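Undergrad: Down below are the structures I want you to see.
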Structure P
Amino acid sequence: MKMKICSMILALAMLFSLAACGDSSDKDTTASASGSSQTTTSAGSITSVQRESINVGIEADLTDFNPWTYTGVGANAAIWGLYQPLLHLEDGVYYPGVMKSYEFSDDGLVISCEIFDYIYDWEGNHITADDILFCWEKALEAFPENKDRASEFIKTGEYTFDMMLNRQLYIGELNDITSMRIVSQAAFENSEDDMHTTPVGTGPYKLTQRTSGYSFTYEKVENWWQTDESMIHSRDMSNVNTINWFVITESVQRTIALEQGTIDICASISADDLEKFDDKNGYRLNSVPDNLSMNLFSNCDDSSPMSDLNLRLAVCYAISNQAILDSVYSGKGTVLYEASPSWAVGYNDAWEKEDNYYQYDQAKAEEYLAQSDYAGEKLTIICTTDEASVNSAQMVQNFLLQIGIQTEIASYESSVFTQYIKQADMWDIMMYSRPTSVYYINAVYSNLSETRHDWGGTIGFAYDDELQELIQLCYYEETSTAENLELLHEHLIASCYGMGIVNKSLYSVVPDWISDVTLSYRKTIIPGGCTYTEAQ
C-alpha cells in the first residue's frame, strides 16, 4: 500500500496558490504592484486583497499557548496560525503542513516521511527531523493514546524520518498522528514556561501582544518560511496582516460589539440575535454543519422491550426528522438519513432516496408495532438537560404517543448521563448528540464498535458479530470501499439499532467584505485564510 502526497499537491497546486478557501478552478492569480495578492474570478465579480487588520470576538480567552496541551473554547477558536501540523486533513484528503511527502510500506507498518528542508520558526530556528522527533515525544505526553498507533519515529536523514506503526492504521488515524503541532526543540527548551504563554511556531502568525482576559494580537510573520504558494493550504494563509482577538464573555455584549463595529467577526451570537445580522448592516451569516448530530439509540439488551426489532422499527417509522428539525432547530440544519451527516466522507447520497424508516410513515409504524411484543409498558427516554436534547425527546414522546407507545423522559446533567447510558436497566430510548469527525465510518465506529467504549459494549448494547466484522472491514484504509460501506449501511438499516435525527447548523456573523470563509477542522473561523474584498 503506497501513497505519496507529492503528486496530489501538484494536481491541486492551483487550488492553494489562491487566497481563497473555495473552488479555484475558475480563477486567475496575479500580484499587485504593492505585493498583495489579488484574485479575480473569471466573471470579474470578486477581487481578493490583502487586508490590514480584522477584529474578532471570541467568548473565552486563550489561556494556554502550549503546542500540545492547549484546551478550551478560546484555544479552539484562536490557536490556528501560530503552529502548523505535519499534515492538514480536509474532506478526507491530506495536504502539506510542514511535511512535504509520505509513503506507506507495502505492509502498511512504516510511513517514510520527508519535511520541507527550508522551514524556520519566527525566531529563525531551522526545523529538521530532530525537531519532529522531539515534538512526537512531547505530543505523546499529552496524547498517550497515539502509542497504540505508532511505536516510535526514527530519523533517516536531516529532513526525513520513519513512523514505525504498531499496526495498520484505521481510516483517519493518520490525522491523529500528523495533526501534532511542530516547534523547534531549541525554542521550546529556551521558553521559561514551555510556551504556555510564549508561543514560537512555524505558522504564518506570531503573538505580539496579550492582555489576559481581554485581548491578544497576532501579526503576520514577515518572510515566512513557505515561499512556494502551491504548497500552502488555506489554513496556513495570511490574508490579513493583523488579527486582534477580543475576549467578550457575554453574548449580549458580543452582539453590541458587532453592532457598534468594535469587532468584525463573531462565531458566538445567540440564536435570538442572529436575525439582526442576516444580510443587514453590512453583515451576513455564515453557516456550517456542526460536528455533532442528534441521534436516537435503542436499548437492545434483553431486559428492555426495545430489544424487539419490530418495536425498534415502529419507533423509528413513527418519528419525523423534518418535524424535529423545524420545531427544535428552527429549520437550521439538515435531517439525517444514516448514522452520519451527508458531508461525511463515504456517505452515499442515494441513501436519502431509499424506502426505509428515515422516511416518516405512521401507518408502517403502527404495522410494526402490531407485530411486536410491546404490551403497553412505559418506555424511558433518557437525554441530557440541554434544551435541544429535552425538546427533541419531548417530540419523540409525542410521536410515539400517536401510535400508542407510552413513554417517560429522564434528563440528566452530562456527567450523570454518560454513566447511566452504560446501565441497561436505566433506559429504553436514548437521545444523544454524537460526533462525526471526517468519515462516515467514524460515526458508526464511535457508536457501535465493541472496542470503542470502556464498558466493553456499544451504545445501546447491540452485540452483533456481523456488524463488528463490517465495522472493522470499513475502518481500514484499504478495505473501506464503497461496496463494503454499502454492506455496512444495509446491515444498519436492517438491524435498526437507532437512527440519526438532525445535523444542526452553526452560524457565525461575518462582514460583507469577506467573500469566502476558511474553517479549522473544529469548524472555527481562521481569519488568515479568509478571502477579503476590502483592504482596510
Structure Q
Amino acid sequence: MLKSIDIKGLAVVNTLNLELTQGLTVLTGETGAGKSILLTAMKLCLGERADTGLLRPGVERADITLDFDIKNTKLVKHWLQQHDLNDDDECLIRRTINSDGRSRAFINSQAVNLKTLQSLSTHLVSIHGQHAHLDLLQPQKQCQLLDDSCQPDSKLGQCRQAYDLWKSLIDEQSQLTDGHQDNDSEKKLLQYQIEELEQANIAELDYDELVQEHTRLSSMTRIIELGESQASLLYENDVSSIHTQLSEICQQTQTLSELAPAFSPINRQLNESLIQIHEASRDLRSTLDQQETDPEQLDKTDQQLSNIHQLARKLQVEPYQLQATFIDIQARLHKLETLDERLVTLKAELITTEKKYQKIAQQLHQQRLDKAKDLSKDITTTLKTLGLPDGQFSINVDYDAQAKPSPQGLDQVQFNVTTNPGMPVMPISKVASGGELSRISLAIQVVATQANTTPTLVFDEVDAGIGGGVAETVGKKLRQLAEQRQIICVTHLPQVAAQGQTHLFVNKEKDDNQTQTQVQSIDMKKRIYEIARMLGGVKISEKTLAHAKEMLGITT
C-alpha cells in the first residue's frame, strides 16, 4: 500500500508530507482547494510525462516521493528483484522535474527511465479518473477492463508471448523475401568483397599494431640519431657524460659523509642513481644496436596500409572496423546461400507457431467468455443499486478465427446496456445518456476492481452526477472494496465521505501573497463540521450538524 506522499515545489504546494493508511481514505474540500494536485503529483511520480508549467512559481525543481509498503505484494517484490531494484519490504519512488524541462526518476534510490517506472507503477496503483466514462466508449478500454478482471490467471500474457514469436518469424520472412530477385547479384558482390578482404589478410589484421610498426619504420633514421645522441650524453662520452659528472659528485659526497655522517644517506642515494644510469645506458645501447633501417619492410607496410585504407573507403567503414565488416559479409553471404532452405524451415515454423497462438487465443477467448458472464451479472445487479432499476448490462466477446494475430488475441469485446424496460441491449455509446453513462461507468469500475490485484486504487470524483441514496450505496461499496486493499477517493458527496475510515481535508491558505494547499487528517469533531459543510452549504445549522452526525453513525 501507499504509506506516504511527499511533495515539494509543485503548483499550489510548497511542501507537503502526507501519511496514508490502509482501508478507505476520503479527500474532501472546497472546489479549487487543490485536491487534484495530489493526484497530479501521484501520476507524475508514477511515470506520467512532466510539464514545467506545473512547477511552483519561483522554484527551480519540483520533487515528489511515494513510499510503498510491499511486504504483502509478491508481484511487486518479484518485479523489483528481476530489475535488481529490491530493498526488502520497501519501494521508494522519486521523481524530480527541473525548470529547464529535464526530469529524473528513481526507484529505491537508483535512476531509471520512464518506461521502467511505468512498468512498475501498473503493479502498485490503479487510478480511476472522473472522465473514465469517456474512456469506456473505446473498444480497447472495454477489452482491457475485461482482461483486468481475469487477473491473476489471465492467458493474455501467454497470448502476447506467442504473438511476439509469430511476429518475429513474419518479420524475418519479409526480410528474406524482400528483393529476392536481386539475391544472385548480391551474392556475387559479397563473394568479390570477401576475396578482396581475404587477399588483404584482414582476418589476421591488427590495425593498431600495423600503424605502430609503420610509424617505427618510417621514423628509423630519427630514432637512431636521437638514440645515439642520448647514449653519448648519458654514458659514452667519457669527458662530459652524465655518468662521468655524477661519478665525480659521488666521490665528493663520499668525502662529505666521512667528515659528517649526516651526509651518508645522500651519498648512498647518489651511488644508487649512478648504478641505475649505468644500467639504463647499457640497455639503451643494446636496444639501439638492434635498430636498423629497412626500406623494403617500410615499403611493404606502407603498401599494406594503403590497401587497407582503400578497402575501408570502398566498404564505407573505418579501417579498424574491417574485421567486423568481414565477419558480417560472410554471415550475409551464408544467409543468402541458405535462403531457400531457411524459407522452407521458416514456413513450417510459422504454421506451428500460428497454431500455438490460436490455441492460446481460444483459451483466452473462453476465459473472457466466462468472466464476461460473471461481470455482466454483477454489473447489472450494481446498476439497480445506482438508480437504474431497469438497467441490463452484457458483454459480447466475439472470436474471429480469420483475423490476423494480435497481442490482445482474436476477440472483439463490446459492452452493451439498456436502461429502459422492454428495450434491447445496445452498445453503450449508442444508448446511455451522459448521467446514465457516469453511473454505468461507476458500476463497471466498482465491480471490475474487485478482481484487480493492485494494492492501491484511486477514485477521482468518479461519483459525479449522483446523489441521495445512490451516493450512499457508492460509499458503502467503496468501503467494502477497502476491506482487502487501500482505497483513496476524492469526493464532493457527503454520503461517500461519511464512509471513509480516514478523512483528509484539503484547503488553501495564503502565505506571503502566495497560495499554499494544505492537507490534514481530521478528527471526528472536524469531520462532523466538514460533512455538515458538504450537506448544508454556507450556513451550518444545528439540524445540519445532527444530520452529519447521523451519517457518521454518531448516536449521541
Structure R
Amino acid sequence: MIPDRNQVVIFDTTLRDGEQSPGASMTIAEKLKIAHTLVALRVDLIEAGFPIASPGDFEAVQAVSRECHGPIICALARCNNKDIDRAWEALQDASRSRIHVFLATSAIHREFKLHMDKTEIIKRAVSSVKHARSYCEDIEFSPEDAARTELDFLTEVVTNAIDAGATTINIPDTVGYATPEHFSNVIGHLRENVPNIDQAVLSVHCHNDLGLAVANSLAGVETGARQVECTINGLGERAGNAALEEIVMALKTREDYYKCTTHIDSTQLFPASRLVSNITGIPVQRNKAIVGQNAFSHEAGIHQHGMLQHSQTYEIMRPEDVGISGTNLVLGKHSGRHAFRERVNALGYQLSDEQFETVFEDFKILADKKKEVYDEDIAALSDHHIRDIPVAWKLISIHTSAGNDIIPTATLSLQLHGNDIIQDAAIGDGPIDAIFKTIERITGIQVILKDYQVRSVSRGKDAQGEVAVEIENSGHTFHGRALSTDIIEASARAYLNALNRLMVHRAYEAESNSSGSATV
C-alpha cells in the first residue's frame, strides 16, 4: 500500500504493543470492542496481536480478522518460519492482511541477545521476508532498535529487505533513545542512501522513554516517513508509544506546516480514548494533550476573557473536532428514552438495544439518587456497560461499620460462577482496608495493592464516584475500576474487577504454548 505523498498512514498497535503496558491485558471480547472502535476511527491498519505468543493472542487476531472490515489487519512475527506460519494462519479470514516481521539490528542486540553477526542478520531477514511474501504481498519489516543501529548497516539491511519483498520498512526507536534531530537524520539517511527506497513505504515506531515519541514520529514524517505506528492514549510498555490522538491532531492542526493529511475521523478520538481507558483500567491523566480532562479547560482570568471574545485566542482546536460535546445537557428522572438516546449518541457511544436498555435503567436509578445527571455521568454509565468486565467473583452484599471510636469492620457476601454464596468478615485500618481484606479471605487470592484512587465523575455532593485500583500478583499488574454514588460499594467492585482480571490472566497463562515476546 503506497500512499499519496501527502497522505500519512495511521498504523494502530493498541491491541499489540499497547497491551504490553503493565496491567493492560485484554480479553478477546474487549479487543474486539476496541477493534470496532478503530474501524469507526478509520485507522488504515490494525496490528491485532502477536499470534505465536499464546492461544489467546492467536484467537484475538483471528477474531479481529473475521469481524473487522476496512482497515488492513496485521499480525506480528519474529524472523522465523514458525512465527510467520502462525501469523498467516491467524490472518486467513482477513479481507486485507499484512505480516509484520522484525529482527534486531543494533550492535548491543546482535552481541548480547541474538549472538549473530551482520551477515547472519541480513540472511535471516531476507529469508523471513521471502517466507512471509509467499503468503501475502503486503509485508512489513522492522529492524528492531533501528535508532541505535549503525547507519551503514541499517542501510544494507533495509536494502536487502526491500529486494526480498518488503513493501513497508518500519524504523523503530525501540527504547526511546532518539531525539527529533537524531531520528530525522536516520530517516533522511535511508531516503538518500537506500537505492530501492521508492519501492516501499517508510514507517516510524517511536517509544516514549524520554517523552519524545510524538516529536520523533513527527520529525520522521517531516523527513519523508509516510506511516506512523501509534496507540490510543500512548499505551505501551514502559513509558508507552506515540499517542495516536496527538499525531493525528498535530498533522490536522498544522497541516500548513506538515502538508500531510490522514484518513482519521477525529471526532471519534475522545470516545476511543475513553473506551481504551475503561477497558484497560489505565486512566488518562488530566492534562493529557487532546483527550485529557483539562485539554479544553480554561481557569486563568485572562484566558477566560480571551475565550469569550474569540475561542481561537486560547484554543487551537475545537472540542468538537476531537469528539468532545460542546454542550452539557442536564437530564433528570423525567427525561425519556428519546432524549437519553440522543444524548448517548451525541457523546459518541453506539450502544446495542440491549446495552441501551441497561444503561437507561441505570440512568433512571441514578436520577432518583441525584437531582441532575450530567454528560460525565452518562458517559461513565455507558463506559461501564461497553466494557467486557470479567465476572468470576460477584458481589452480592456489603456492610461496613467504622468510626473514630470503633474498629472498622466489613462483612461481604460473594459468589463464584453462580455457586453457593460465601460470607465472611474482617477488620482493617478503615472500611476500605477491611473490605479488601475480607475479599482476600473469601477468594483466597493474596495481592499487593499498588494504587487506589477515587475521583468525582461529575459535580456536586451527590456526584458519582469512580474508584480505580491497581494490584500486583507474581510480578503482574492488574487494574480495576467501578462506579457508584457510594464509594464504599465502588471500592469493593473495583477490587473484585481487578481480581477477576487476574483470574483471566491465569487462565491465559495456563493455555499458553509459547514464551514469545515482542519489543519492536
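Undergrad: When volume of the Cα convex hull per residue in Å³, for residues 85-292 alone is computed for each of P, Q, R, which one produces 139?
TA: This figure was derived from R.
Undergrad: As an exercise: distance in nm of label points 7 Å out along Cα→Cβ at positions 109 and 149, calculated from one structure in P, Q, R, equals 0.7. Which structure is it?
TA: Label of the source structure: R.
Undergrad: Quick one: helix-only ellipticity at 222 nm (-39500 (n - 2.57) for each DSSP H run of 4 or more, over all residues; to 500) came out at -12500 when computed from one of P, Q, R, so which one is it?
TA: Label of the originating structure: R.
Readers should treat all values here as calculations from the given coordinates under stated rules, not as data from a laboratory. All values reported here derive from a predicted model rather than from experimental measurement. Cβ atoms are built from the backbone, for glycine too; each structure is taken alone.
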